[in-house]
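Multiple structures follow.
Read-outs throughout are calculated quantities, based only on the coordinates presented, and are distinct from any laboratory measurement. Keep in mind that what you see is a predicted model, and the values were worked out from it rather than measured. Cβ atoms are built from the backbone, for glycine too; each structure is taken alone.
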Structure P
Amino acid sequence: MPAPASRNPTPRVTTPAGWWLALMPIWFVVLAIFAGLITTASWMTVLVYAIALIVMIVLALADREALLASGHPKPVRLGWLFLGPLAYLIVRAINVYRTTRKGWSLPVVLVGSVIVVIGFETILLAAAHQLR
C-alpha cells in the first residue's frame, strides 16, 4: 500500500494577496482616476492614498498568513511594506526562494505594472497636450 501523499509537500510560491500587491500600481491608478472623476478636492487625494495604504496592509497580512499556512518557516515581516510594495515583495521573494527555489515572479510583475502605469500616464499626458 503506497504511503499517503503529504498534504502540502511544497509550500506555495504565490498567493492571491501577493498578486494583488504586485498589481497594486494599476489598481491605484484606476482608483485615482475614479476619484478624479468624482471630485477634484484635495481631501479626495488623501483619501485615495489612505485607502491604498490600508488595502496594502490587509493584503500583506493575508499574504503572510497564506505563506505561514502553506508551510513557509519565515515569511516576510509586515514592516517591509512601509518601504513600499517593491521592498516587501523583494524580501518576500528572498524568503520564499530559500524554501522553494522559486518566487521572483511577483517583484517582476510589480516592476512590469509600474512600467505599464508610466506608459499609460505618458500617453494621457501627450493626449492632453495635443488637445490644447
Structure Q
Amino acid sequence: MTGVGKIAGFSVLGAGNRRRRAGLVLLVTMMVVAFTAVFSLGILESQLVRAKLGQRVADAERAELLANAGVQHAVALLLEDPAWRGESPWIALPTGGSNEYQFQVQSVSGGRVQIRGAGNCSGAIATKLLTHSF
C-alpha cells in the first residue's frame, strides 16, 4: 500500500491523499456556496420586482382616486355656478409628492355638461369622465 502507514495499529493516510481529499471538500464547499449565492440573488431580484409592481399598482389606484377628486371638485363648482365652464390647473395635494388632480368642464349637446377629471400619482395617470345635466 502506497502512502499508507501504520502507527500503533491505526492506518494513516499519506500526505498526497489528504491533500486530494481536502481539495475535493473545498471544491464541493465552494460549489454549495456559489449555488446558494445564485439562488439567494434570484429570490432577492424576484422580491424587488414584486415590490416595484406593488408600488405601481398602488400609484395607479391613487391616480384613479385623484381623478375622482377632480370630478367631485368640478361638481362642487357647478353646484355653486351652473354656468361655469373651463379647465383647472393641476392641483397638488398638501401631502407632498406628485399627488395632483385637474378637471375640465365643457358643454355638450342637450344642455348637458361633460366633466373630465384626471389624477396623477408618481407618473401613473388616470382619467374619469362624467356627463350630467345641471
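One of P, Q was used to compute mean count of other Cβ atoms within 10 Å over residues 66-73, and the answer was 16.5. Which one was it? Only structure P yields this read-out.
P, Q: which one has Cα Rg over 2.2 N^0.38 Å, as calculated, at 2.47? Attributed to the structure labelled Q.
If you work out distance in nm of label points 7 Å out along Cα→Cβ at positions 26 and 106 for P, Q, which one comes out largest?
Q
Match the computed value 21 of relative contact order in percent (Cα under 8 Å, 6 or more apart) to one of the structures P, Q, and report its label. Source structure for this number: Q.
Given a value of 0.50 for FRET efficiency 1/(1 + (r/R0)^6) of positions 42 and 114 (r between Cβ atoms, R0 = 25 Å, to 0.05), point me to the structure among P, Q it was derived from. Of the options listed, only P reproduces it. Here helix-only ellipticity at 222 nm (-39500 (n - 2.57) for each DSSP H run of 4 or more, over all residues; to 500) was calculated and came to -18500; which of the structures P, Q was it taken from? Only structure Q yields this read-out. Suppose you compute mean count of other Cβ atoms within 10 Å over residues 82-89 for every structure in P, Q: which one lands on 10.9? Derived from Q, not from the others.
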